[in-house]
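What follows is a set of structures for review.
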Structure P
Amino acid sequence: MVFKKIYKQIKKYDTIIITRHIGADPDALGSSIGLKELILNTFPDKKVYAIGAPAARFRYLGLVDKIPDTDLKKALLIVTDTPDIKRIDGANPNDFGYVIKIDHHPFIEKFADIELVDDKASSASQLIIELAKNTKLKLNKECASKLYLGLVSDTNRFLYDYTTTKTFDLVSWLIKQTNLNFTTLYSNLYVRPLKEIIFSGYISLNMKITNNGLAYIKITDEILKEYDVDSSTAGNLIENFNNIDKIKVVAFCSEDKGNGYIKCSIRSRGPIINDIASHFNGGGHIYASGARPSNFEQVDKMLQELDEICANFEIN
């Protein structure tokens, strides 16, 4: 069983590095930091690091570590919530003695010695909960809260169709094991800065909608500065625009001058979008994806492809 194999490697290695995808969201952070705490709760003498670029917005999920100065060939790398090498944050699998992937995205490529890939799972956090249930790894409330928030975020509080009976069974088990008071966790996840709400008004007034049902907005660095928000803000707001009559696909594209690309969040009510996202340095789920085109010319090409799939899809 794959969970037993993963546990065996965790038990074997004294130094364990855990990372996730670039542009971390709550599931990426919840699964990686939650797994770190799960391991340390079971093996307190191990050196375990959850690395990757920090995400100030999600500090409530815990702080990230710097990659240690150690012989990585003697270390275990665990990558959560990441289907391909190019999206791994802060680590190269080729540098490590052993690599494990734990992911719920559609399979793209093999890069690990053990690959736990289940695209029917609601989240990477769900897979970590399942790992805990099927091994001797020990849960506590701190670990459980991070895994719960990761799962709840990726399912939008159990809204999406990849929420299954298995999801509810595992969440129920998690709560019973730790006596987790989950209702107190939501404020961190859903409280919004006032400036985001004001910026949401700008999006509402300036979003374009094509005849085929594609809604989109292109946001320059100047606009971001005017509203005192960053390039991730539009992506944080996109769920507010994902269930609107006559709109099939939503794409929010914000200039990220610091990293030299356009950060795009894409959501769909039916058309499959992850293939198109993969053409523009991105990917993800069939109805929820991200992309990083290098400039607005590339954004226009991506929007054209998205508009074409909208033209060929009818919402019931």
Structure Q
Amino acid sequence: MATASATPKAPKQYGYWGKLLADILRDRWLYLLMLPGIALIFIFRYIPMYDLRIAFMEYNAFAPAESEWVGFGQFIDLFTKPKFGQVLGNTLYIAILKMVIGFPIPIILALMMNEMRNLKFKKVAQTLLYLPYFISWVIMAGLIMNFLDPTNGIITSLLKGITGQDMQVLTDKGAFVPMLVISDIYKGMGWGTIIYFAALSGVDPQLYEAASIDGAKRFKQLLHVTIPAIMPTVIIMLILNCNNILNAGFDQIFMLYSAPVYEVADIIDTYVYRLGIQKTSYSFSTAAGMFKSVIALILIVSVNFVAKKSGNEGVW
């Protein structure tokens, strides 16, 4: 009778590294499949980190060797800009609105669709929900501009019929941010349900059977079986979403905003683009990006720590 090949055993004297080598030899084909992804991350994420040093320089793109070290001068310049407080406030306001309002929606959609019994309708609904995610913000911005055209836009015509007033959504400071939040949620909510569908597929059917025997109806099963089962996934997604607390959506805002709404829609990315990229101040742009990354790191570590201390699973 054929026997399964034994897993390579690491000699005790090699300790951790011997065990790691044995694991790699055992799962060598899986590690081989990982190589392209690791190479991609290394080339485009880790190697460019070397150039973060220009955040501490007055970088001269035409003569890099002549660039002068200025220490934290670029950061001081960033924080003392007259409009920095305003753009930081706009960034936090828009990003937090998107997260607070948008984070629960994929969960609710996944739970609702999980209760559907008509499989054909369920598949069609899933496909329709996924589609907006694959439309770029360039195309989406064009559609939004057409729908919100003050003269003959479909949405503005409906709003005028309800309120009796002409709506200038794209230039109205009060309406622009809600439009950003709604369009962002619409674009990403379908794709966000995928991870929750995966978590729901792992719920043991016997738990539902036991709950049904105990007299729990569908809503009680949802509250006491389904939601607790996917809660670890929800916590992990919440931790990962904290990474975007200073990413209010550059592509979306850049395509849709204009001078009349700069006061409420100008975020760090668009502000830095105008000052740093268009005026070739690369050190200033790098300092702003580094500031965002440090804040995101602090938030992720903090939320992960709180999640683990409260008895939930963290990312690490």
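Nothing in this text is a laboratory measurement; each read-out follows from the coordinates by a stated rule. Keep in mind the model is a prediction, meaning the values are calculated, not measured. Cβ atoms are built from the backbone, for glycine too; each structure is taken alone.
A value of -0.68, -1.24 for log10 I(q)/I(0) by the Debye sum over Cα atoms at q = 0.18, 0.25 Å⁻¹, for residues 19-90 alone, calculated from one of P, Q, originates in structure P.
Assuming 21, 14, 8 is semi-axes √(5λ) of the Cα gyration tensor in Å, for residues 99-154 alone as calculated from a single structure, say which of P, Q it is. Among P, Q, the structure yielding 21, 14, 8 for semi-axes √(5λ) of the Cα gyration tensor in Å, for residues 99-154 alone is P. Of the structures labelled P, Q, one was used to calculate helix-only ellipticity at 222 nm (-39500 (n - 2.57) for each DSSP H run of 4 or more, over all residues; to 500), giving -19500. Name it. Among P, Q, the structure yielding -19500 for helix-only ellipticity at 222 nm (-39500 (n - 2.57) for each DSSP H run of 4 or more, over all residues; to 500) is Q. Looking just at relative contact order in percent (Cα under 8 Å, 6 or more apart), which of the labels P, Q belongs to the structure with the highest value? Largest one: structure Q. Out of P, Q, which structure matches -0.69 when log10 I(q)/I(0) by the Debye sum over Cα atoms at q = 0.11 Å⁻¹ is calculated? Checking each candidate, the match is P. Looking at structures P, Q, which one was FRET efficiency 1/(1 + (r/R0)^6) of positions 35 and 267 (r between Cβ atoms, R0 = 30 Å, to 0.05) calculated from, given that it came out as 0.20? Source structure: Q. Any idea which of P, Q comes out highest on distance in nm of label points 7 Å out along Cα→Cβ at positions 179 and 251? When distance in nm of label points 7 Å out along Cα→Cβ at positions 179 and 251 is computed for each of P, Q, structure P gives the biggest number.
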